Structure P
Amino acid sequence: MDERATAMATMGRVAAAASQATNAHDRAADVLEELRAIIPFEAAHFSMVDPVSGNTQVIVNEGYDQRLLDHLNGDYFRSELASLNMIDSGKPLRMQDVPGDPRDVRTIEEVLLPAGYAEGLTMCLRTPDGRFTGLLNLSTSSTDQPSDIAREAISSLCGVLALMTDPLQQGKWLSTLVGASTIGVGLDAAGRPVPIPGVTGHELLEPDSLLVRVAGRTAQSQAWGSFIWEQAEQYYKVRVLPFTAETQALSAVVTLSDTTLDPLSARELEVLTLATEGLSNVEIGDALCISRRTVSTHVEHILEKLGTPTRAAAAVKAISEGLVLGHVRRIAQH
């Protein structure tokens, strides 16, 4: 798999890890682990911005010593970010991307370079509605990393990572998922469905159904928490909420609600689903028994309908919004 395909597949895993129903530290740690596939960093951290005080709080740190970490979360570094328009833009910046001489930036000249970090990347995390919720710093000893492709990939993930670090999102998963539908079921540790008092069941959520098995694998792997399921030309939005070990006897809650494919067609949704797995147009065509040219046309229509500039951005949007087919996804896995 070439670098761009690896980056696309990694973006999908990052979006899934960022959307897990675990605490902020565990989600951020899992995201950093996934990002290693495209940036072999020596040090990295995620921080959260308090929406009231504006203070920065470290969520997870790998490799930075306390002195350097304090600087990267301090007022002076924040002022440098503001002067480079990074807080307002949400665009990731490497040392080599800094306008003029990077050594004119005090943090680079006096902090990062003396610590042995020759390159790196910083991104201020902004939610889709424009709020600055957190900070990502990655540092490498090699001047060859992060690559242009890696920077592009991380840029596409800005909104997803911002929601991960958003304190206002903490604790909303259960109320959001259960409240969004009156059809649902719990899953025990073995993946068996458990009726939930006050919540209606459904034939798709019966024991040993394919949907329950897919939902169980989703919960176990902390993979996509939302996807679309088709049954007899009827489409359903499925949401899977994996629980942490501290949460009673259920391992997850699965909810079901009617949905449509708008604005995509059924075939476009199939193509988009496989694209999020990092498959090339040729591989997608082979899986769906259609030509490469037909796949290319579908991809063009998908980008236009989703309002996304690139295939990678469409994949991130598909994963974060659950625009994937749960049963089609199994083609890429098996």
Structure Q
Amino acid sequence: MPTVGVVIPCRNEARSLARVLDGLAAQTRTPDDIVVVDDGSTDGTSAVVEDWGRQHGDQHLRTVAGPVRGVAAAVNAGVSSLSTDIVVRLDGHCRPAADYIARAVALVDLPDVGVGGGVWIIDPGAPTLEAEAIAIASAHPLGSGGARYRTAGDRFKSVPGTKPTDVDTVPFGCFSRSLWEALGGLDERLRSNEDYDFNYRVRQRGLRVVLDPSMQCTYYARPTVSAVARQYLRYGWWKARMLVRHPRSIKWRQLMPALLVLALCVAGAGTVFDDGEGWLLMLAAYPASMLAGAMHAAATRHRWAATAWLAAIFITIHLAWGLAFWASLASAVVSRREARA
């Protein structure tokens, strides 16, 4: 059987890391090596790993110091320390199902599969209505952007079949170490969106990126709206940088927040320089549609009390992602001009 190593890049995950390790301890297919890459934590993350290892007597668990250059560099450091055939990447905010590793191995073993992954069951990151609303919004199309791995695992919906299907990207991908070496690892210039970049290069190589709805992982969403704003500012910024490198990887659904911000800016300028009421109607249409979307999301969970939070979260996700996207593109253009000068 192929050997399997797990890489968990993290920074300041002392509160949640035990849940990931507990999930790995309960696997039907025990991983041969588990590497936690502590990428500059200041909250005692490494001590949590050591304490968990002592309590469980797990000789396969170890900590590696990360280079503190972002997730991509941390993952590369973790994979470099492995000698296993297959790599399964996880995250400090998740807990894999008991058969996660077994299904990952089976998925990578399929013909022409380069990267395999499963779906998220998104749970709140804190016991508050705000955190619950964030979890609901993250699994809703208005918050997920239509990403299959976020919507297919929603426990409030029936999973659309269990047959693995080809997709653009998957979270926490599993892949062979030899493929990682052939592609030169993850692009360390990207501080986020590094997984989409890696999966795009895998597909360019003629291999498949496959999502298996029966391969599930509980993901704990951010606990506050401010944390969501920071998360999506990072996503939007680094999505733009990734697209500069791989413009053919662009998908229209990924550009919707950026186009929305552009449309709102045009409508806002119209209200200033034009007396027509049409511009005001355009501006008002967006929050009205988000409120309608929030009501739909609340109805699917029977959580009407979360409606206002949901509307605020949808708006936060869209504006943070879109504004950061345009700011990143502008910064890239300026940097190129300065380099040429």
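Here, each number is a calculation from the coordinates, and none is a lab measurement. Fair warning: this is a prediction, and the values are worked out from it, not measured in the lab. Cβ atoms are built from the backbone, for glycine too; each structure is taken alone.
Matching task: 19.5 is the computed value of mean projected area of the Cα convex hull in nm². Pick the structure from P, Q. List each step's numbers first, then the result.
Values: P: 17.9; Q: 19.5.
Only one of P, Q returns 19.5 for mean projected area of the Cα convex hull in nm², namely Q.
To test your reading of the models, identify which of P, Q gives 21.2 for mean count of other Cβ atoms within 10 Å over residues 98-105 when calculated.
Working: P: 12.8; Q: 21.2.
Going label by label, the one that fits is Q.
When semi-axes √(5λ) of the Cα gyration tensor in Å, for residues 66-145 alone is calculated, the result is 28, 19, 12; to which of the structures P, Q does this value belong? Before the final figure, lay out each step's value.
Numbers: P: 20, 14, 12; Q: 28, 19, 12.
Considering all the candidates, the number was obtained from Q.
Can you spot which of P, Q the value -11500 was calculated from, given it is helix-only ellipticity at 222 nm (-39500 (n - 2.57) for each DSSP H run of 4 or more, over all residues; to 500)? Don't skip to the end; give the middle numbers.
On the way: P: -11500; Q: -16500.
Structure P accounts for this read-out.
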